[in-house]
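Next up: the structures, one after another.
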Structure I
Amino acid sequence: MPYRITPLYAGGIYHLYNRGNNRGRLFFDAENYCFFLRQMEKYFLPAQIELLAYCLMPNHYHLLILLHDVNLSAVMQRFALSYSKAMARRFQRTGSLFEGPFQSRHVAKYEDVLYLSRYIHLNPVVAGLVSRPEDWEFSSYREYLGLCSGMLTHPERVLGALDGCGYQEFVESALEEELENTDLRID
């Protein structure tokens, strides 16, 4: 098994991400996004992977997780394989769907979780897909605002780090700066 640069520890919070091979699409229609979310539920819940925030973009994804079990690599491998096989069958495609194994960054300080969730939720706006983060259907942002309820995410863990302002205000306060720093983004 390849060496993982970021060691994975139970109780750790991680930013997981990956993109399509050759920066190609991971999601080809709305049903693909929904299937990806159903597969996350299927693989993450039994493995005690707590999803704190997510955003699925046409050619990449971001997941913010709290890891309760160190078996993440094996779970992510099975998860990615199941999604890749389904897309290959549905669209009669061959070759690798993902660029490689998922990438991970350990979130060392709890207060950074709040800022990372904002970065994740602003992704579709910065990419020019929508003008407001709540307009992107395939992220957990609406759950954070209480506009819908989901089965996968646990926004209360992140919202606990807010310091007196609402989450929407916190996210929107950084929109202009994020739009200026698009060269730092994963695409």
Structure II
Amino acid sequence: MTKKKKKEIEGAEYGVDSRYPSTKEREADGKALMEERLKRMKNLSEDQIARAKLLQLKLKMEEYINKPVYQDYNFFTEFLTTYIDTIYSKRSNFAKDIDITPILLSKILNNHREPRDEFMMRLMIHSEKTYKNVCEFHKRTWYQVYFHEKICDTMSSQDKWRPEVEKHVSISKLIKAE
């Protein structure tokens, strides 16, 4: 690694330009910047923090929807957990707000039960109302995350299900190539 690259990497943690004439100047500016950031963060209200977390969640969900991810991981429940925990101190309060039992919510969050349409519609409406004062949040986002995950899971696990399913598929009439 060149000296310049190493210097840029070291400066990255401070969030300042790494082309300072001396290390002392760079570190002093970096320290001052970090102190200002911490001071500013301490003055944020709970609503500002929640808004920032919700915006971050929205961006993560959009990124997930737009990328093919073939992993055995439940992104939907991770996003849902983050969403609920950002807004509520108790998950049972969210369950109450969308008129479901805390037990049902727990089963969905722990992947013991798939969310039904009724749950998804209530989540969609809840999100619309929550994001109204944060940023634009498209009502189809939760559905897109959920079904994107289902597609990715199905495609990534073909080696498990395909041999058995293929036994039940036959083609009685083939279409000829031209």
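Rule-based calculations on the coordinates, nothing more; no lab input. Since the structure is predicted, the reported quantities are computational estimates derived from the model, not experimental observations. Cβ atoms are built from the backbone, for glycine too; each structure is taken alone.
Can you say which of I, II returns 55 when percent of Cα pairs over 26 Å apart is computed? This figure was derived from II.
Once distance in nm of label points 7 Å out along Cα→Cβ at positions 88 and 112 is computed for every structure in I, II, the highest value turns out to be that of I.
If helix-only ellipticity at 222 nm (-39500 (n - 2.57) for each DSSP H run of 4 or more, over all residues; to 500) comes out at -11500 when worked out from the coordinates, which of I, II was used?
On the way: I: -11500; II: -21500.
Among I, II, the structure yielding -11500 for helix-only ellipticity at 222 nm (-39500 (n - 2.57) for each DSSP H run of 4 or more, over all residues; to 500) is I.
Sorting I, II by relative contact order in percent (Cα under 8 Å, 6 or more apart) from high to low puts I first, with the largest value. Suppose distance in nm of label points 7 Å out along Cα→Cβ at positions 32 and 64 works out to 2.6; of I, II, which structure was it derived from? Structure of origin is I.
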